[in-house]
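Each structure below is given as structure tokens.
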Structure 1
Amino acid sequence: MISFLKQILIAIIFFFQGVLFAQVTFNPDDLNAIARGDRRAGRIELSRASGTATSAYSVPYYNCFWIIDPAVREITGRVTVYFIPKQAGFDSLVLDMYQTLVAGTVVYHGFPFSTYYQASDQLVLKFSSPRAQNVLDSVTVYYNGVPPTDGFGTFEVSSHNGSPILWTLSEPYGSSNWWPCKNGLTDKADSIDISVRVPEGNVCASNGVLTRVEHQGGNTYYHWKHRYPIAAYLVGIAVTNYVRYDHQVPYQGDTLEVVNFVYPEDSATAVLETRLIIPMIQLFDSLFGIYPFQREKYGHAQFGWGGGMEHQTMTFVTNFQFELIAHELAHSWFGDKVTCGSWTDIWLNEGTATYLTALCYEFLEPDLFVRFREDRIKKITREAGGSVYCADTTNIDRIFDSRLSYAKGGMILHQLRCITGDSVFFAALNNYLDDFSLAYGFARTADLISHFESSYGHDLGWYFNEWFTGEGYPQYQVNWIQTGDTVAFTLKQTQSVPTASFFELPVELKLKNQDHDTLIRVNNTFSGEMFRVKIPFQVDSLFFDPRYQIISKNNTVNAVNEHSLQPEMLVSPNPACDHVTFHWGAQTAMGHGSIRIMDSSGRMVNEVLTVAVSKEMTLDTRNYSPGLYFYLVSWQNYYTTGKFIIVH
């Protein structure tokens, strides 16, 4: 995989040099802007949790027609909902529809439907008799109204350079603010048709392929057709006096059309900036498989909100900065093709897109890759606690928390890559995307874990317990000494929150002097662990995690002044049953110090103080559970470590 990635890097760099006309810079606030855009979008909907529509039916198809004037905050339209009852005795169809939207007429099988009512932001249709189970049926709702206004972007009108613009942004719960649908993360429509009538001079951007533009009576009709499964929150429309231009992205013997709808006043600069998307698409194609909606298109539509929104095949963006367009493109694979099955798992969308943005830096702007990780670690560790798992899905600020769902979610993927290696890491993500039960559907964190464990061949529950559901991060103290060509060092760890256990991670250290340097990597399995490495030069400095590979903070490095070798340690019996004895060399008197015993998880189970001039010490282990234990013996500036096994 390493050589493969290098080939990708070389090929894309050469291509990128031909398309990059604007200098790419790193802005630490880019991620905050992306998260702010997502966070503001759905604040009002939190009192109306997703999944309020009954689970007794599925929706394979919507046919929508909307009348929109970007200067007027109102919607008129009709939505035909094709539904399949999943249970016997199905006698009611419940659609999510906000109370300010009024259903004027409901048509069923060509006739007006009389028995329906609106309550609790739902439209309830009562059938005269139960509908047949597993048989496709449909109903058409004619409605109009003013979607709720909260200043947070669900259905907004604004202006740019004096021209009106209207856009929608429905994540997480806002789809039913402006159209009757089955909201939530329970099933996706297999396809959708969207027809929009707008005043002449306006352009409508939406999902799928534009199949018809018709001018009639001072209005323009746009028909968009999308033939991939889509969640309701990923449906979007934007209307203003757009200028359109396209890019063509060649890869894998095919060509993908990238359609750009931009403000006329920005078109001269945007046409240069949007070309950045070309090598990004090629990179993700090489790493994660062909663009998931290849038969249709990818698109950008400029809109009047900070950040962006990954509407399927038509991303809405406020500008065309490197990190923003990379993040939103990444959602085509992680978020649109495979969508989080619960907002508790929002990191599957946002954390993964954050890390794919990091991959764009790694392969397209490698000088900024380390800086990206450094900034994300600083963001994560500005507070001591916080879990990536989103326990409170009624709190919009928590769902779209840039520190936890985005930055920490992304960095725990990078740490996992350091643990598993590139081949396993990318194989696991590809298997996750291609899983027949997940592709173009929904996934939970357990699904991702399963694919990583299958590719890695080892249990990773411990890692996700520490970094996904757990809180906090490690803080390291490094003590080191060089004797001859051997550098010995110990890694002691504390945690930022008292409830956190030991964090087992691979750790990098850089050893250098004025003329030489080397990078070493060790797997730190318990606090106080000692390592010895051969170094062919005299070391004057040691740096902990110099490339910002792991989430940590407040790390210290101390050189030990004493230059004598540490005494050898003998532990017997090993395996032990009811006792274990620590023996120091015959020429050594330990003096005052301590012996710490840790279990295999790194949790300290015992600590005893040694006595002056002792040469051995025996511990009672009858109360120890069978298993592997580690010890740290320390005195003055000396440390020695090892392990033993308890059997009963």
Structure 2
Amino acid sequence: MQFLYPSFLFALAALAIPVIIHLFNFRRFKTVYFSNVSFLKEVKEETTSRSRVKHLLVLAARMLAVAFLVLAFAQPFIPKKNTNIASGKKYVSVYVDNSNSMNGMSGGIRLLDKAKQAGKEIVQNYAPNDQFQLVTNDLQGKQQRLVSKEEFLSMLDEVEISPAARSLTEITRRQADALSLENSRNKVAYLLSDFQHNIGDFTPDTSVKYNLIPLAADVQQNIFIDTAWFNEPVQLPGQSAHLIVKLRNSGEKATDENRISLKINGQNKGIADFIIEPGSYAYDTIGFVINQTGWNKAELSLQDYPITYDDNYFFAFHVADKIKVLSISEGRANAYVDAVFKDQAEFDYQSALSGSLDYSRIKGNQLLVVSGVNSISSGLSTALSGFLADGGTICLFPADKANAESYNAFLSSVGAGTLGAWRESEQDIAKINMQQGLFKDIFDKVPENMSMPKAKKYYAIGSRSTGMDEAVLSLKDGGEFLSKTGYKSGALYVCAAPLDKANSDLPIHAIFAPMLYKMAVMGNHEDNLAYKIGDKQGIEIASKGAGTDKVYKVKGDNVEFIPEQFALGSKVILGLKDQIKKAGFYNVSLENSDSADVIALNYDRRESDLNFYKVDELRTKYSGSNINVANSVGLEVAQVIKEMDRGVSLWKLFIVLTLVALGAEVLLLRFWRT
């Protein structure tokens, strides 16, 4: 047993007070006249003996009462075996989890409020000259230093729920950095959290004593919108769109029938009903017709209690007036490509000759169709490579007398298969890759007796230098007739035959037009419909113009700032860091510009997963000698803190013993008659 305030033990000298009182009997004697004194000696002896025993018992009770009271003020405790806290000034770091999951309720009180109250009780159980650090998921600059008790409490009062989700590694690293500045054994870290599974692990600093205090919500039930995406690769005005919604139930029981609704630009567009089993996902599809070109703001919503921050999912998508397609050919425009795209309302179609091509015309198109070009110059090769890198799609049909060396230089630079020997043996196209997106919506399955295109004269396609490739159309002998190669953000389709019916039946076959159409509308990349608040990967938007002096700004409700930004080809990457705290829509534009892109941000769905570590799991996971895990169920937080820091506190026991001793004295004086 040890004492928190051993100096109080000097007060044990007060034990002399009841002894002195009993040694000097100051009672006044009263003369009593008695007629017969023959029995006085016997009565006196018997009374004196009983009185002496009573006085000794009263003396013992009084001395015990004084002793127990002094020991209670000295605050005795039984220390834990693994404690590493010495006497002297202490340095205490307190992590208060203020993530969205701390909105859960326990006994009618929000978990965050419980954590804040616990933080106050922690510092109140330390000396006035001890120093403290407050750490939250915001990881603000002011949380990097140790402060006084008063400043800590002031900072703690300002803590509110934050959209930021941090790992334990990030939190404990911040704690260790602040505590490492002090050369002392008295370093203590408290972690007040609900300890979700996705919070991760941490490696404890051996110089710090860690105290983990888990806080659990009463009801662990949550339904939320995980994500959403379009079934179609490109959204076009006047066409039907099908939005696929992924829903999740992270609770412990199945949901009642619930409803999800979709609004686009403030107008109701559709609803869907769903039921989800516990711990599982569900998918639903909402169909609607796209009416508005340009940027569309969409919001999915459902009703779920008590966790509501993830009941809305915001996303934004752009609907172009027309899809831009450029055909590059030699000598004259290719009639087969013209037939597919020319005079089609949904396409902005242009053609150009390779010999007089202005390479700046390539940028901004969705699809390039390169057909019959005899030689790919170094300038055209560079322009095509850059177009692919920026996410464009190219469909390449070689010329029948092509300069294979120039073609192969370009194809090798993007990792595609090179042109091999020229063959003049007729072969059927035997296989269509139905897993490839080009034919996904054209056929449910290939008809058994379907007439397939024939290759009459074609190039053998050689090996590739990259694994990002696939055969789209295959010949009977196993060779590739149309192949796809991914290069950076773009896609390159290479056909083995020139685009002429003298070389193959493809340009007059039924699959040709829908195949080119799908190349144009699909592209090889998808714009992000939504982003996560706090995502460190950055936000990608199309560049609004060249020049290092271009400055973009982000603007939303009650917030406007200039983010980190750097150009990457035709894209600009924006780093928002932690400047956005609220889910919703935000405009991104150049300074002094009226046009703006729209980005949608949502809260991190990791916080929606109601899988938490139990006390036993935490103790198994963190079994080091400098780590304590509290079982705070049914106990006041202050009691938990004291027991974790100093072991089992005994002062309350000695207060009870003091009262028992005083009670014994009262009983002796009242009921023992001498």
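Taking FRET efficiency 1/(1 + (r/R0)^6) of positions 472 and 552 (r between Cβ atoms, R0 = 35 Å, to 0.05) as the measure, the highest value among 1, 2 is held by 1. Comparison across structures 1, 2 (criterion: distance in nm of label points 7 Å out along Cα→Cβ at positions 304 and 424) gives the highest value for 2.
Tell me which of 1, 2 gives 20.5 when you compute mean count of other Cβ atoms within 10 Å over residues 272-279. Considering all the candidates, the number was obtained from 1.
Compute relative contact order in percent (Cα under 8 Å, 6 or more apart) for each of 1, 2 and report the one that scores greatest.
Values: 1: 10; 2: 15.
Checked 1, 2; max of relative contact order in percent (Cα under 8 Å, 6 or more apart) sits with 2.
Throughout, read-outs are computed from the coordinates displayed, never taken from laboratory work. Values in this document were obtained by computation on a predicted structure and should not be read as measured data. Cβ atoms are built from the backbone, for glycine too; each structure is taken alone.
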